[in-house]
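Here, each number is a calculation from the coordinates, and none is a lab measurement. Just so it is clear, the structure is predicted and the values come from calculations on it, not from any experiment. Cβ atoms are built from the backbone, for glycine too; each structure is taken alone.
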Structure P
Amino acid sequence: MDIIDVQKQYEPRLLKLPNVIGVALGKKGVHDAIIIYVTKKVAEELLSNEELIPKKLGPFPTDVREIGSLSSL
C-alpha cells in the first residue's frame, strides 16, 4: 500500500477528531509522512484513546502540526 492509499483510508476518521482540520502528505525528517494539521496541540494525557492520533498509519509516520484556525479571505 502506498502513502496515498494510506492517506485516503485514514483521512475521513482523522478529520472527525477534535481540532483536526487537515491531512496532507509531506516529510518528517527524511521520511515520507502523513501530516495532520490541528488548530491546537493537546497533551496526550488530556486526550481519550479514541482522540489520539497514531504515531504511524500503516508503515508511515505521522506528524501533527499546529496551525491555528483557518478562515477564508
Structure Q
Amino acid sequence: MARRNKILVPEARKGLNELKAKVSRVNNEQEAKYEIAKEQGVTLNKGYNGEIKAKDAGKVGGNIGGNFI
C-alpha cells in the first residue's frame, strides 16, 4: 500500500503545525523539527537534508509522530 504524505484537508495545515509546536514545546512552529533533531543528536540543516541517514530521519519523525498520540 502506498503511503500518503498529503494532507486531505489543506486548511488543516496551520492547525497541524501549531499542534506540532505545542507537542515539541517550542514557540515557533517552523522550528519544531529542528529542536527535536537537536534533542535527538541529529544534525538537521534548513533546506535540503537528503544526505542524512534514514535512521536519523526516523528518529526525528518518530519523535514528532509519537508525541501526537
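A few remarks follow.
- Source structure of the calculated read-out (helix-only ellipticity at 222 nm (-39500 (n - 2.57) for each DSSP H run of 4 or more, over all residues; to 500), -5500) within P, Q: P.
- Parent structure of the calculated result 26, given that relative contact order in percent (Cα under 8 Å, 6 or more apart) is the read-out and P, Q the choices: Q
- Comparison of P, Q - label where distance in nm of label points 7 Å out along Cα→Cβ at positions 15 and 55 is highest: Q
- Origin of the value 3, 16, 28, 26, 16, 8, 2, 0, where P(r) over Cα pairs in 5 Å bins from 0, in percent was derived from one of P, Q: P
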